[in-house]
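Input: structures, listed below.
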Structure 1
Amino acid sequence: MNPIYDDVALLLLKLEAELRRLQLWQEEAPPAEALASKEPFCVDTLSLPQWLQFVFLPRMVELIEGARPLPTECGIAPIAEEYFRGGDYTAGELIQLLEEIDTRLQRG
């Protein structure tokens, strides 16, 4: 298997752990309509943490498990920087992790 799959899988596990550490992990999924948004990052129906948990993580796991091509550009870290700017969370580690994911996917 291509080493990128192992690398990204490990980063995804770290992403889940960080969302849980920040208490941004939800036990219940949003309604199906919210997950079906056509907007980038489902900005009209989900918060960024919800999108990461219920859209990004499952899609990436599906790609890895199927050994299908991974995206080469995600650009999630800048979105997270904006989302958490001035908020109640200390999201520096989460943003750094998203930067690592963005970088690893770009390197292929």
Structure 2
Amino acid sequence: MTPSESTQVAVELAEMRGEIRTGFAELSGRLDLALQRTDQTERAMADQQAATRALAERVDAVEARTDASATHGARLSALERLVWTGVGMAIVGGTCAGWLVSIIAT
């Protein structure tokens, strides 16, 4: 190999090294960006999971209150029957007492 050919090979090798270094630098930058986006996505997913858990807890609390109030209908009906029975008995008792007083007074 002649000296000019060896110089030309050395120049081309230097250019190839530069291109390889540039390629690695670009690749490294892309990997850094991908890692940053992955970290952001993981944080967003964790935040979303926490929000979902909190919402599920709120739904569970509302369902528990709804289940507890489902028995109010039966209890209210029983109370209404008791009140109306008492009112009916008071009316009958008052009417009978009025007749009894009117019979005794005559």
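Coordinate-derived values only; no laboratory data. Keep in mind that what you see is a predicted model, and the values were worked out from it rather than measured. Cβ atoms are built from the backbone, for glycine too; each structure is taken alone.
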Original post:
One of 1, 2 was used to compute FRET efficiency 1/(1 + (r/R0)^6) of positions 32 and 64 (r between Cβ atoms, R0 = 30 Å, to 0.05), and the answer was 0.05. Which one was it?
Top reply: 2
**OP:** Taking 11.9, 31 as the value of Rg and Dmax of the Cα atoms in Å, for residues 16-71 alone derived from one of the structures shown (1, 2), identify that structure.
**Re:** 1
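To test your reading of the models, identify which of 1, 2 gives -36000 for helix-only ellipticity at 222 nm (-39500 (n - 2.57) for each DSSP H run of 4 or more, over all residues; to 500) when calculated.
Of the options listed, only 2 reproduces it.
Given that mean count of other Cβ atoms within 10 Å over residues 48-55, derived from a single structure, equals 10.0, which label among 1, 2 identifies that structure?
Numbers: 1: 20.8; 2: 10.0.
Computing mean count of other Cβ atoms within 10 Å over residues 48-55 on every structure in 1, 2 gives 10.0 only for 2.
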Subject >> Given 0.75 for FRET efficiency 1/(1 + (r/R0)^6) of positions 40 and 56 (r between Cβ atoms, R0 = 30 Å, to 0.05), calculated: source structure among 1, 2 >> reply: 2
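Quick one: FRET efficiency 1/(1 + (r/R0)^6) of positions 24 and 80 (r between Cβ atoms, R0 = 30 Å, to 0.05) came out at 1.00 when computed from one of 1, 2, so which one is it?
Traced to structure 1.
Determine which structure produced the value 45.5, 154 for Rg and Dmax of the Cα atoms in Å, calculated from the coordinates; the candidates are 1, 2.
Comparing all candidates, it corresponds to 2.
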